[in-house]
Structure formats: structure tokens, C-alpha cells
Structure I
Amino acid sequence: MKNLKMIMNREELNTVLYDGKEVDTLVGSYALGGELLDEALSNEYKTITCFFPMGDEGEFIEVDDMGYVVADSIYY
């Protein structure tokens, strides 16, 4: 994937999603690494959840085994 960006932790995720850099989707442009990838791969659905700053709004990011984002639902 060209120009793929890596998000390593929840602070970086917050910056990408909510600090004036709103994106519609992470699919095709981002991958998770570090502690976020470890978290995603630790459950059967390969997802991370509960990252909206105000609480759980049903958002999720799903990755494949390599950390590439394959699906997401982002709440703004």
C-alpha cells in the first residue's frame, strides 16, 4: 500500500481522528502497530473499540493479521 500511515498508540489515534484531522475512514490509508496492534490481535475479532473521547459510541477499528485497517466505524 502506498503512503500507508502507522498508528502506534491511542494518543496517536486521538490525534489522527479528533485533533482537526478528521478522516472518513482509516481503511486503505492506515495500519495499526505497537500497543494498538497487540490489543487488536488479542481478541477474536481483531478490533479495538472505545476510543471516542467522550465514551463508547460503538466505534471500532478492525485489522488483518499484519495490522492493516480492513474495516472501521468512526464517530465524530
Structure II
Amino acid sequence: MRTTYYNPSKLEVDFAKAFKDLAPQLQNKLHEGEQVVDIESVHDVDNPLVIFKLKDKEGDMHEVVVQIIQRPDSIVK
């Protein structure tokens, strides 16, 4: 499949949605007492984002941002 539009590409958006759907498996990989509190997805930007709001075992809140970037087809060989 040749990508003709990258801002964002359908592949980037689909990958971001799939990554968000993996939240239950990611939760199982965190240390005891750490938890995913909320997930925000931003799909309508050049490089889609999945923002995880996390609480550590002391109750402090943190954010981890995953940004999906597809390289142009001409770079990948």
C-alpha cells in the first residue's frame, strides 16, 4: 500500500487506536501499586498521540505520551 497522505496517515491513526486498546496488557506490566488512571487519544494531528495518565504507588500523578510517527515510504527500504 502506497501512502499518499501523512498528516496523519490512516496507518498512524489505526496504530494509535490499537496502542490505546492495549492498555489492559500495559497495566499488567506496571509495578505493583502503579495504575493507568486515564487514556487520552488525539488522532486528528500530524502525528497522533496516546496520552497515559498514571498514578504511582505513592499516589503521585504522571503522564506518559506516545507519539506515532510514520516515516515516508521513500525512506523505508
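FYI, it's all coordinate maths here, none of it is from the lab. Please read these numbers as outputs of a predicted model, since none were measured by experiment. Cβ atoms are built from the backbone, for glycine too; each structure is taken alone.
Assuming 0.45 is FRET efficiency 1/(1 + (r/R0)^6) of positions 3 and 35 (r between Cβ atoms, R0 = 35 Å, to 0.05) as calculated from a single structure, say which of I, II it is.
This value belongs to structure II.
When volume of the Cα convex hull per residue in Å³ is calculated for each of I, II, the greatest value falls to II.
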